[in-house]
Structure 1
């Protein structure tokens with residue numbers, strides 16, 4: 001008997017979930033139920049920085065998801081598929097007033113305190129600052145990349 005699984009939505013979360021199910025349960029039948037596809041989804045027009053916030057779930061689970069996501073996006077950003085997938089690396093600043101670093105900081109590349117020469121510019125209203133490198137995901141490239149690479153008519157049905 002074939003396991004039948006439905007995923008709601010064809011944005012980044014829906015497609016990523018369908019791909020994850022397909023990769024783990026290769027004999028399952030996956031159906032994506034969505035009212036819009038690729039360029040007509042909110043995910044298509046938005047980009048996103050990989051900063052894995054996971055409030056309201058156990059810390060160990062959030063850490064596992066953060067580690068898995070970091071490996072996926074950082075590997076993709078440094079691969080030959082970076083341009084076609086729309087995943088690349090970008091550096092930035094996180095300014096905050098809390099002494100403790102957020103849990104996602106453990107997954108960032110090259111995390112460091114904000115350099116002394118930048119503190120006058122950025123720490124007027126904040127007590128702390130950190131620089132780091134993470135992945136940026138362009139939805140208008142990542143959605144088609146996910147669809148073309150993983151979603152096949154033989155493994156996933158799409159209902160609109």
Structure 2
């Protein structure tokens with residue numbers, strides 16, 4: 001697919017992410033890595049470490065590993081998929097997610113975080129109007145390391 005889009009169709013405005021689910025170490029992370037010529041972003045999908053009863057510090061450890069690995073390959077490190085379904089923790093955004101992103105200098109180098117979709121009221125990962133975590137999300141978004149679309153420079 002990448003070769004077809006990039007080489008045959010000359011589509012060059014896409015970024016390609018390699019983002020396995022939770023892994024325990026770099027060897028497991030790289031097990032199916034297609035190679036640097038096919039990847040722009042080295043990501044991680046991790047819902048487990050942000051669960052209500054999870055050891056959230058495990059996310060910071062995995063993100064540290066990811067940043068070291070990505071930078072060693074000249075790639076961008078990202079938390080490509082994460083979240084809590086229906087966000088049962090009122091302070092999830094600051095006390096769970098942001099706390100891990102701010103835990104050290106390596107975790108602060110995660111380029112972006114993407115939470116999963118908001119499909120319907122019973123299945124959402126971003127705060128919806130009136131949700132108990134909505135105010136906490138605003139506090140999260142006000143942190144200096146967090147940039148939302150409105151914070152990005154205008155592109156011509």
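Just a few scattered comments:
- If you line up 1, 2 by relative contact order in percent (Cα under 8 Å, 6 or more apart), the top spot, with the largest value, goes to 1.
- Among 1, 2, which structure scores highest (criterion: Rg/Rh (Cα atoms, Kirkwood Rh), for residues 29-68 alone): 1
- Origin of the value -5000, where helix-only ellipticity at 222 nm (-39500 (n - 2.57) for each DSSP H run of 4 or more, over all residues; to 500) was derived from one of 1, 2: 2
- Here mean count of other Cβ atoms within 10 Å over residues 13-20 is compared for structures 1, 2. The highest value is that of 1.
- Computed 16.6, 49 for Rg and Dmax of the Cα atoms in Å - originating structure among 1, 2: 2
- Test item: distance in nm of label points 7 Å out along Cα→Cβ at positions 21 and 77 calculated as 2.3, pick one of 1, 2: 2
Since every read-out is calculated from the coordinates, none of them should be taken as a lab result. This is a predicted model, so every value here is computed, not measured. Cβ atoms are built from the backbone, for glycine too; each structure is taken alone.
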